[in-house]
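Some structures are shown below for you to check.
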Structure I
Amino acid sequence: MIEVPVYNMAGEQIRTVSVSPDEFGGWIRPRLLKQVLVAYANHRRQDSARTRSRGMVEGSTRKIYRQKGTGNARMGTVRTSVRRGGGVAFAKTGGRWRASLPKKMRRLARNCAILAKLQAHDVLIVDDFAFDAPKTKRFVAMLAAVGATKGCVVALPEADESAYKSGRNVPKTEIRVCSELNAYDILRRRKLVFAGSAFDMVRGEAGRLSGVSTGSATG
């Protein structure tokens, strides 16, 4: 069992929550994580470069002159890539970096990323996480109190405009709703901070995927 600390907004540890690795897939799958991380990184590419291939260039397909007897180098059509105005040999047509990943694969990779953070003791829960109004200073103080100032992902149970505005300008800090959590965001930051009941939501979904019944972290 892995013990996850539960803090209040002041940084005081209230209790701990016991989590079984089986709830998040049982073991870490490095090959799956690499495949998913590469796909997420590729999807972040702008991928807007476009060039015309030989088939996109207008012009006759007739050979310019006969192969032998002219004294010139051998030459094909005007569309060839070695002539000015011809098509590009390896044209950039877009979409080469796109790769679709099944939902179960993405969820399993997310659970493996969370399990990696759990085993490294980089997961914590803030029980009474709440912001009545956007307060960046209070948000930074909370991160400092729980030891998450060197980079973290804050997982919210639902969309919270005040919490989002409080932490959106904090360096190396990502604010995500539970449904938006992915392996890429989790692994690129040092700490994973669950706000309120967010851990129960993710834990329950992970348990259903792995077929393991889970307990309650905030109950």
Structure II
Amino acid sequence: MTDWQTRPQPVGPTRWAFPPPADWPEQDLLILGGDLAPSTLIAAYRQGIFPMIVETPAPLLGWWSPEPRGIVPLDKLRVTRSLRQSAKRYEVRVDTCFEQVIRACANPSRESGWITPDFIRAYTTLHRLGWAHSVEVFDRDGRLAGGLYGVRVNGLFAGESMFYAQRDASKVALMALTAMMRDSGMTLLDVQWCTEHLASLGAVEVPRPRYLALLADALGSGVKPI
């Protein structure tokens, strides 16, 4: 089990070379191939890239940098009165059941599911190394009601997926995440694409060059020890 303030273990250099931004196509998908080794994943996040399966006749590992990029400004999350009331019904924990959260996010009954067993193994390994984190929401009976997971690198939190089994539970997890990020001096919450649902919560789109500038600031920002 990891802790939000624990310094992650070194992962070493990746054996793959990602193309520099100057060579990126205008489309969201940059390149195919590679692997999900910890060193590859962390190198990708440091460069503003993340993995997701490309659905072709044979599924392939793709590396993405959306144009534009979805982010949630930490001071712009929309917290309604009803959401604050919902939050009182739940308890928020961090990193107590990471694998349970990612498996809930990978539920095959969910539309557009992309979290394969390989992804579950890879991100669970990242969690054990102290890079990937889950924010979990429990109801008053101690049942997991919702949560989210993602990867933290210095001042960046790259949100990967979230789920809910009870009303507002994923929103409560997001509310808790933004509060923890502010308290830790973090600056960038990446949500990949700005979906209609995320936009309703305060997510916005920024051009790719702007995202890369925000990322550089987040990676070099002075934050509390991780």
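Looking across I, II, the calculation of Cα Rg over 2.2 N^0.38 Å that yields 1.55 traces back to I.
In terms of FRET efficiency 1/(1 + (r/R0)^6) of positions 34 and 130 (r between Cβ atoms, R0 = 41 Å, to 0.05), the structure with the greatest value among I, II is II.
With distance in nm of label points 7 Å out along Cα→Cβ at positions 26 and 50 coming out at 4.9, pick the structure among I, II it was computed from. For distance in nm of label points 7 Å out along Cα→Cβ at positions 26 and 50, the value 4.9 is produced by structure I. When distance in nm of label points 7 Å out along Cα→Cβ at positions 66 and 186 is calculated for each of structures I, II, structure I comes out greatest. Structures I, II were shown, and FRET efficiency 1/(1 + (r/R0)^6) of positions 90 and 146 (r between Cβ atoms, R0 = 41 Å, to 0.05) at 0.20 was computed from I. For the structures shown (I, II), FRET efficiency 1/(1 + (r/R0)^6) of positions 18 and 138 (r between Cβ atoms, R0 = 41 Å, to 0.05) is largest in I. Structures I, II were shown, and FRET efficiency 1/(1 + (r/R0)^6) of positions 58 and 194 (r between Cβ atoms, R0 = 35 Å, to 0.05) at 0.05 was computed from I. For the set I, II, ranking by volume of the Cα convex hull per residue in Å³, for residues 98-161 alone places I highest.
The maximum of distance in nm of label points 7 Å out along Cα→Cβ at positions 74 and 154 over structures I, II, that is, the highest value, falls on I.
No value in this document is a laboratory result; all are computed from the given coordinates. Since the structure is predicted, the reported quantities are computational estimates derived from the model, not experimental observations. Cβ atoms are built from the backbone, for glycine too; each structure is taken alone.
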